[in-house]
Structure P
Amino acid sequence: MTGPLRIGIAGLGTVGANVAALLGRQQDLLALRCGRPLVVTAVSARRRGADRGVDLSAVRWHDDPVSLATDPKVDVVCELIGGSDGVARALVEAALAAGKDVVTANKALLAHHGTALARAAEERGLTLGYEAAVAGGIPAIKGLREGLAANAIREVHGILNGTCNYILTEMRETGRGFEDVLAEAQRLGYAEADPSFDVDGVDAAHKLAILTALAFGCEVDFGAVHVEGIRHVTAVDIQYAAELGYRIKLLGIARRTDDGIEQRVHPCMVPVGAPIAAVDGVFNAVVADGDFVDKVLLVGRGAGGGPTASAVVADLVDVARGRRTPTFAVPAPGLTRMRPAPISARKGAYYVRLMVVDRPGVIADIAAALRDERVSMESFLQRGRSPEEAVPVVLTTHDTEEAAMLRALRTIETFDAVLEPPRMIRIETF
């Protein structure tokens, strides 16, 4: 096909405006690579008069984004509004029903409704592109779905939220606390005024649910993701991590196990020599472990107008070329309903920090509680002594089952000499 691919963009925030700008700036290159022009013919946004740094005077405006679905001069709809329901979902469903391909950056929509939307698209022979929904400018989706198509994936994990990675990096490099660094991230625009989705792990969990479906050919199941954020990580924990040879990262991990498929997002201690430990600041990383390639690491900017727009346009290029690929690597009817592995079945090592009053017998009681649950200590650190005030006691364990670790910690928490709830961080060696 040599006629232009006519594009409708819903949402002209940072990403939408950058998509329009990129399509204009790279129009000759894209036409050469696609064999046809890529042209924005219609847009929808709340404010028509806003200065978005791109000339949109020649395109049609729709006050109702959903009306893009029935615009006869739109071939493909870019949904860049966001949100798991509401107008974003209505637009995508209407566009697919009208026979239009869809490209979206909306991880929340896919995490909650990805399976149904994939079925709707594939039943009509349409593309549902979502490269921009996971890890911004990193080609994580195409890398897994096409580049590693010959591999059975054993595990996928990664740094999936740049805000958290920035906060943890700054805490490590400056010694400042979480709240101080979060406030700085908000001033710099790396964190929202309400940072909950980022720092509580929800954003990363949305992305992990998508990667899990793609890696293992299963239905998207956001409800099966175990989610923890980084609010409880302190500068003290980061200092101890360094002393023990680790760095703390918020990771999303999806892994095949004998108990089912793990899906979990939480802070992890990773060895300083692990490649992912060196990914700092606002950068993201995705690691896929395939049976023929072993581990593949992709690193890049996981957010921002330019990188995300690049990912959106990569999907538009596929549409322009007529390339059709099953949404989650296998045809939607073949997506299996996975058996989720409970977090309590996780087997691995642990870091634990206790704040205790250093009285005779306290350490023996702690050791006994661990022994009773068959938890073996690997290392033990104590700084300072005080019979009146709490001092930190840090221990790491050999591999054990999480259920046993939690039972031991519940017992330890009842001790009079333990003045704060135990802080536990899982150790991942990869």
Structure Q
Amino acid sequence: MGVSIIRRLAVVPAVAALVLAGACSSAEDEAGGATGPGVTSEPCPNAVDKAKGCIYLGVLSDLEGGPFAALGRDINDGQLAFWKKVNEAGGIGGKYEVDIATHTKNTSYDPQKHAEAYQQVEPNVLALSMSLGTIHTQAVLDRMDAANLVSVAGTLWSGWQFKSIDKGLLLETGYSYCSEAIMGLDWLAQNKTKPTKLVSVTYKGDYGGDYATGAKKWAEANGVQVANQIQTGPNAAVGNQDGAVSQIIAAAPDVVMLATGPAEAGEIIGKAAAAGYKGRFLGSGPTWNGGLLKSAAAPAITALYNSTSPVDGWDGTSEAAKAAKAAATKEPATWGFSAGWAFSYPMKALLTKAQENGKLNRKGMRDTVDGLEVDFQGGAPKYTYGSDKPDLTKQRAIVGAPDAASPLGTKTLLTDYHGPTQDKVTLSEPCVQP
């Protein structure tokens, strides 16, 4: 999404060659103890307590130049704030502090840059605090497997919820894009309008494909027509969203499902409304940015659009939301700060348990993932890692609405929403294969 769709497809073979060439670069860690890459008895560069050792985690994210840079920067800020608070509270087991700043790399949401950045940080870290993007992470997954390198999933692809797919290496949070569409449509049908005809407008690939497939599964379960599944790309690749808008107008659906970047979502909503469309828009979390309410499309967005999120947001009342807000030094631009904070709970739980068990090394971390129970302090549902497939009955969504008077331009309408269709759907494999 940070490069053209054509270029994205072209770089995949090059990425695969790049990562396979270095697949055996890391030596196997010893079975126990704090050994191997990313763990040192020396203090972290900006240590709170210089008597403690340091655990280094890597970050691979869209921090500049990609379609999700604003979101990526806020996610990173949320994670930095989280680990600062952990370090101030005594760190991991009272023996180590955590550093995610030293080995942070900008990928611009480009698979090639992601693979190159992975090569640079992998020899120096115990795990990854962030790997943003599904095809990007998939491209280095074989090398992660060889290196026993666990990572926080900076993506909600449904495949990460299957142990056979993620090899027990990805720490996901909340739900998948597929489930997000299902729960969002249930909420919309109960609270706004019950659709008789749907259209999805999504980026090609994992993010958009997963969301569009979820919308299709909801439609099949509820006897609703899917009039069109429109694929688009970021404006940097396709120029504008005129083609998508013309297809929406031609199909005349009750609801349009969006899984794009915020700029594209705003353009689609604004132009469709200007062309006379009066139906509803439902957007996946990455479609939202409060800056859209400063655009010419703001009236249409406010009147016609809702979004969903896997984590309690800036105006949330959970213990996690309150802690995140208290730790921030300024109001973020997006909900990414809250996401970065929530995404960090699994890694903290993993580090803590591995250290307690004398397994603070890569293989020990990987072995500890299976059965790891994580309490997100209400920011997301409690979760146990290592299951063969997701338990959809436990997944919940936060529903929001644009509101210029609210922080970040969005107001939480409902937390802990599940809906009836999610219990009718069975996922035995990922909703889409990128």
By the measure mean count of other Cβ atoms within 10 Å over residues 88-95, tell me the structure among P, Q with the highest figure. P
Can you rank P, Q by distance in nm of label points 7 Å out along Cα→Cβ at positions 256 and 272 and just name the one with the largest value? P
With log10 I(q)/I(0) by the Debye sum over Cα atoms at q = 0.21 Å⁻¹, for residues 208-327 alone derived from the coordinates and found to be -1.42, which of P, Q does the value describe? P
Which one of P, Q has helix-only ellipticity at 222 nm (-39500 (n - 2.57) for each DSSP H run of 4 or more, over all residues; to 500), as calculated from the coordinates, equal to -12000? Q
Structures P, Q, by distance in nm of label points 7 Å out along Cα→Cβ at positions 176 and 392: label with the highest value: P
Quick check for you: by distance in nm of label points 7 Å out along Cα→Cβ at positions 120 and 264, which of P, Q is greatest? P
Quick check on the output: 18.4 is mean projected area of the Cα convex hull in nm², derived from one of P, Q. Which one produced it? Q
Could you tell me which structure in P, Q was used to calculate relative contact order in percent (Cα under 8 Å, 6 or more apart) as 16? P
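Every number in this text was worked out from the coordinates using simple rules, so none of it is lab data. On a predicted model such as this, the values are computed, not experimentally measured, just so you know. Cβ atoms are built from the backbone, for glycine too; each structure is taken alone.
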